[in-house]
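Student: Next up: the structures, one after another.
A short reminder: the numbers here are calculations on the coordinates, not readings from a lab. These figures come from a predicted structure and were not determined experimentally. Cβ atoms are built from the backbone, for glycine too; each structure is taken alone.
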Structure P
Amino acid sequence: MPPRLAINGYGRIGRCVLRALHERGLEHRMPVVAINEPADLDEMVHLTRFDSTHGPFPGRVEAAGGDLAVNDHRISVTHATDPGELDWRAHGVELLLECSGTFSDRASAERQLAAGAPRVLISHPMRDAADVDLTVIPGVNGEALDGSQRIVSSASCSTNCLLPVLQRVHARYGVDAASITTIHSVMNDQPLVDGYHASDLRRTRSALASIVPVSTGLARGIERFMPEMAGRVHAQHVRVPTLNVSAMDVNLQLREPADAAALNALLAEAATGELEGILGYSEDAHASCDFNHDPRSGIVDATETRVSGQLAHLLLWFDNEWGFANRMVDVAERWLKHA
């Protein structure tokens, strides 16, 4: 019997994960048997069938007696808001994909273990590194996954984009300092028109009308994987009025002098070698929409690489939804091999 998956939280990432399993032909090898989502089943069906960002679902989706039916495969649906109301064990779940974005520490994540999920893969970085058994970024430390972990994080879309590049540049030239600005598409924690937000006054403003600076934990995420960079990474994050696809403006102070051609060659080699399928490389003239529905973690835009002595500038594109969802699927697939 193939390993059985469940999804808690069927929003942007939860739906992309289910769709990625189907588009990659993994739906029978890693079937989703249960979804918990507070929203109404009819809304779940509609938003699975029709997606403003990624287009129509490539298959048949309908409601069937309280279940979500996808290409004749029925997925049990519950609408609990409290993990204490769930019973993942009853569905034989071997791995829960936690995509609700509501679990920020180990105690809250362990409630899903108590609900019967033997392993939990979380779709965001946790507040403290000690809150998870491992944070996994394919292309960086995927080999560290084994059968011992119970709670694992897939970090964030921006960390997945940047770290495979930063590590390789650091290994070749040394990086003494980094300043990174993430230019990110709008997200559903922003209002269309001005409205209240619990913790961030900037996010009370219309997502359609402004470029909105928001806080980011990217520097902390980098330092968890590269402790030698502690205190030497500065990160900014701004949201822009586009539906999907983001960019990272990366400025690095190198230890050794470089030139643009050599830096691009280093990253091009990685993209066609050890990071194939994770990192992309292009010398074409791009706009962000070129990378909608791109499954890679990030794409180096070689036309934007600039080097002046030991100061280097890179531009990385990434589909902040689809790329990240595909990395979650990669992590799930690898982890389940150790079941």
Structure Q
Amino acid sequence: MAVDKGAAFWDDRSALLAGLGEEPPRIPAHFGYDALGSDLFELITELPDYYLTRVEFGLLKRHAEEMADLIGCGSIAELGSGSAKKTRLLLAACAARRPTSYLPIDVSREMLETSGRDLAAALPSLSVRGLWGRYEAGLAWLRESEPEPVVVSFLGSNLGNMPPAELDGLLSEIVGTLRPGDGFLVSVDLLKSTRTLEAAYNDPVGRSVFTRFRFNHLDHLNRRFDGNFDSRNFQVRAHFDPETSAVEARVYATEDHFVALRALNLELNLRRGDSLNVGLSYKFRREQFVSDVTSRGLDLSAEWIDEEWQYGIFLFTRSHDLRERTDEI
């Protein structure tokens, strides 16, 4: 497989500076997914209370054949592909029907190379070409370089890992990338009890994988931007905010101190109790989510929701040119 790269695919200083300028300061989610962070997240998916991966895997296992029939399987581009363990179920169903192209887009080059090699070896009729970078850069590449009909896949409930303004912008970019006949396959975590959500996003007794994953955000910034974050000066906690319907993961300063990111010429003055947001996970109401996406000019073609209504996978399609829709209105 090939892994495309370039300056345009990895220019994220502006995103970091914008996030650190918020209140509380926020480290964008993709800074958690270097090689180590990606490995740690795989361990998180195995925690007993982290239901998301387990439920999504079950939906894909039960419905991959139906999904493959609906999407047509010519070319699939996945935002935030990670290990592609779940997506592999869909790709296998597609590759059994016809030769299929898979374009994983991820911020971890190592994960792209590993998962791409494994998929190509396991599925001979699947061609894999990885795009190393953030979602926006991958979508730009699709708009410029992908002439065939495509389904943009966004699994793993990753849609919920960004503030509303960023989510709005990304959805607009996705819709703007799709042409008539293209599809958008997306999963979201549905709203549920505070107890269930906080158990899912905090370490169980005797485990520290969430803690290590969140501290890795700080270590990643140290490596990338010549920083001096010291995880010994922080403690970790995730909580659910019913007003925003979001789980917020934060690292809290345990003492007053300064942190410098010298490559950014930036210094943070942290007082004891101050926090940095290192993870957002918004939860959705099914009706509101579908309404938001369809209001942008896509049609809901199918949906798959587990029996307990914890999690949903939705297939939207663009049936016509958005300019035609505007003219009709």
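Student: For which of the structures P, Q does the calculation of helix-only ellipticity at 222 nm (-39500 (n - 2.57) for each DSSP H run of 4 or more, over all residues; to 500) return -12000?
Tutor: Q
Student: Quick check for you: by distance in nm of label points 7 Å out along Cα→Cβ at positions 119 and 231, which of P, Q is greatest?
Tutor: P
Student: Suppose distance in nm of label points 7 Å out along Cα→Cβ at positions 31 and 63 works out to 3.6; of P, Q, which structure was it derived from? Walk me through the numbers before you get to the answer.
Tutor: Details: P: 2.3; Q: 3.6.
Going label by label, the one that fits is Q.
Student: When distance in nm of label points 7 Å out along Cα→Cβ at positions 95 and 175 is calculated, the result is 3.5; to which of the structures P, Q does this value belong?
Tutor: Here the read-out was taken from Q.
Student: I've got another one for you. Out of P, Q, choose the structure whose coordinates give mean count of other Cβ atoms within 10 Å over residues 191-198 equal to 10.9 when calculated.
Tutor: Among P, Q, the structure yielding 10.9 for mean count of other Cβ atoms within 10 Å over residues 191-198 is P.
Student: Turning to a different aspect of this structure: Looking at structures P, Q, which one was distance in nm of label points 7 Å out along Cα→Cβ at positions 47 and 319 calculated from, given that it came out as 4.2?
Tutor: Attributed to the structure labelled Q.
Student: Now for a separate question. On relative contact order in percent (Cα under 8 Å, 6 or more apart), which of the structures labelled P, Q is highest?
Tutor: Q
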